[in-house]
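In the part that follows, the structures are each spelled out as structure tokens.
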Structure 1
Amino acid sequence: MRGGYLLLGCVAAVLFLSCRGAAADSLVHRYTVGAFEVILLSEGAAERDTSLFVGASPEQVRKYVPTGTYVTATNAFLVRMPDRLVLVDTGYGRELFKNLKSVGVEPEQIDAVLLTHMHGDHIGGLVRDGKPAFPKAAIFVAQQERDYWTSEEIMNTFPVDKRGGFKNSMAVMAACGSAVRTFDPVADEDAELLPGVRPIAAFGHTPGHTLYMVDSNGSRLLIWGDLTHASAIQMPAPEVAMTYDTDPAMAIASRLAVLKYVAENNIPVAGMHVPLPGMGTVSAADAGYVFTPVP
């Protein structure tokens, strides 16, 4: 594990987490974290098949994904603070701006965008028509992540047909220009990027995959990015990786460390690929964990 999750804090704070006024099929759900409002902005859910699993035994697949498919989602989160609006990831950008408008937010009002990593389903809404979609926002991304996805040397080690993610990331970073601010989630783990928000290194899925701890008035929520893609199997069997992972072994180690920490400390979590309502709690069960969605 990179960064030492025990540094997250010694005392657990119980999060008052509530869902208000959202229909079951809504793409927008609202929650309270202290003085902050955290709003799920979803692009919906889809089914994926088990060919994407790495290291899953036939017995695990039969037990946890008996139909041969699992449900995943594509989410972003808006954190409404008393003095600023912060977006965590942007999804593909397909529903993002409609969802923002539905909660009364225009792109020009966003003060900061925090990126968990630079896969296309997380940075797709950063640029529109070749220009920054959030013209007044600072864009925060881990230095390790930016270095990897903007390296032509690394890109050229991949087959030509596997370089699209690099080219997309390079174009997005170039379009965002001086708005991009980098940090080291290992060295900066105890530092706030913004008031009430700290980065947590959880490398493996990508070289700079970063989680964000949202903390307000003693309440906390961990936005864990792509710590899981297939909750149906990765919660009860967290040792199962995905073909999406840059370093599957490191991704597993990060997942095990984070799941242990949030379960032991009763910290609610939110994930970019957790189906609606996108947030919940984690508890230990047998050799794995159980994810319980918020009401």
Structure 2
Amino acid sequence: MKIFIIGSSGLLGSNILNKLKNNKNLILHHNGLRKRKIDLTNFKKIKNFLIIKKFDLIINCAAYTDIDFIEKNKKKTNKLNIELIRNLFLIKKKYKLSYKIMHFSTDQMYGYKNIYHSENSKLKICNHYTKQKILSEKICKKNNSLIFRVNFFGKSVNKSKNNKLSFTDWIYKMFLRPDQDFHLFEDVYFNPMYVGNLAQIIATIVKKNLISLNGIFNIGSKNGMNKKDFAVFFAKKANIYNNNAYIVSKSYKILNAKRSRFMMMNTKKFEKKFQIKLGNLKNEIKTCAKKY
């Protein structure tokens, strides 16, 4: 199987590449680890590349995810978050290519209090990033793709200048800076998973040749929590906790662009369809903390 990983310099893409690279049955291509090999917004270049390579599977991890940046740069970020997806299917149809697309979406489209949202839950649009992801999902779903709504965390190993700190990178950094108070939000709830485990799940799906499945699936941990409790638990497990280092805050008082605050996902559909059990969030955090 020939696979093209888009967004290979990011946290998720680099972890998926690492999990797949030892599979001798796969021929892997990626878009660069520190420097992009192909301009994904250049239709002609990506068209020529896809025609030559004739991939079986494209794993799309590429996206702008900085919500504040996206709000200020809607046209620019649309090119990667929407137009790239549309172009991949346009090229596939026009040049009669046969690749399947695995697309990663977000939990940011959920936002109702005190529930674990199913894939059929009513969606809540708080910002332009959410609009982008909903539209990209519609394009993928129309073209029989595999779509995963995810939230993940983990230690960044790729030091590309374009990479921002992951959530746990940021927590670790801030707890080690006693001279600077920082805010932890007690009103934002989620159930992410450790990126290494998420990447292993994707590798298992590829190995078992389950990529023929279609539709939208939530992938996350069991037993969600708010971001303050997440950060405190992680800091304790990483042996950096300092009770005086942070300020407990409400997100809407601090952040610029509006965001979802209740993003917890029901993962039963994924577990049933793929026969893969997902882990408890505290165990996911413990696994991650050992990497620091």
Structure 3
Amino acid sequence: MTDHVTTHQAEEDTRNEDLRLWLNGRILPRAEALVSVYDSGFMLGDGVWEGIRLYNGRWAFLDEHLDRLFEAAKAIDLDIGMDRAQLAQAIHDTQAANGMQTDAHARLMVTRGVKSRPFQHPSLSRQGPTVAIIMEHSRPKLPRPIRLATVPHIRGLPMSQDPKLNSHSKLNCILACIAAEKAGADEALMLDVHGFVNTTNACNFFIVRKGEVWTSTGDYCMNGITRGKVIDLCRLNGIPVFQKNFSLVDVYSADEAFLTGTFGAQTPVGIVDGRVIGTGQMGPMTEHLRTLYKALVAA
């Protein structure tokens, strides 16, 4: 597909060629911020992460992101080795080292660290965690609404790998994205174990029907922080919002659809499985929620 886009598409920025990154307590030039091939994250996807955005000198909803990171680390029995204040300071130090003020994106990653031997058991990670912060100048650039395709890959049951866990093990989502690209779409729309519409491979998914905003129950998806903010904004502004089960039939006949995520905030969806959603362009509810969200971030 010649005009393929992604939900994380950004403007080119030459400043990103000379970034400084944070790795295990040191701020290093990008080319020197290297991790061992024995690292648990590289070898097994054994780690957790958060993505955060810088708006006008402030990292949006940083407390909520750190809450989620520490909850995820506890869930996988990983000691980060730093407290919240130290992590926040590392983020601010990396920001200062790169001279960033706004339109920046950071990925905060924690793995179980370097292993003594190349095998699975967590006790082989004896050197302590690997903590890294990648920070980029990043302004979203989306030339048109996103096109989605439903794929056979599902968001599974919590006892296999809980979809609420923001882990480094993203292969299920990557395979979903590949399947969508093969079908001529930009990203994948994934169903839950019961066949209800759930999420995309990278973002949370919403539809608008007759003035109501619908999203999934949240039982089988990453409970995104931007997702939660949109639900809160609807409630505060008298917009009917529902976390519920709904099917592809409901999606195809929706008036609007959009995605939420830290990077793109609210991204319009124009086509799902070859069906044009609404006008195929950003709808009035999506635009209204984008305005409300910008005001919330500014506040």
Work out which structure the value -11000 belongs to, where helix-only ellipticity at 222 nm (-39500 (n - 2.57) for each DSSP H run of 4 or more, over all residues; to 500) was derived from one of 1, 2, 3.
-> 2
Could you tell me which structure in 1, 2, 3 was used to calculate Cα extents along the principal axes in Å as 59, 39, 39?
-> 2
Top of 1, 2, 3 by Cα Rg over 2.2 N^0.38 Å, for residues 99-194 alone, largest first | 3
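Quick note: the coordinates plus some simple rules give every number you see, no bench work behind them. Since the structure is predicted, the reported quantities are computational estimates derived from the model, not experimental observations.
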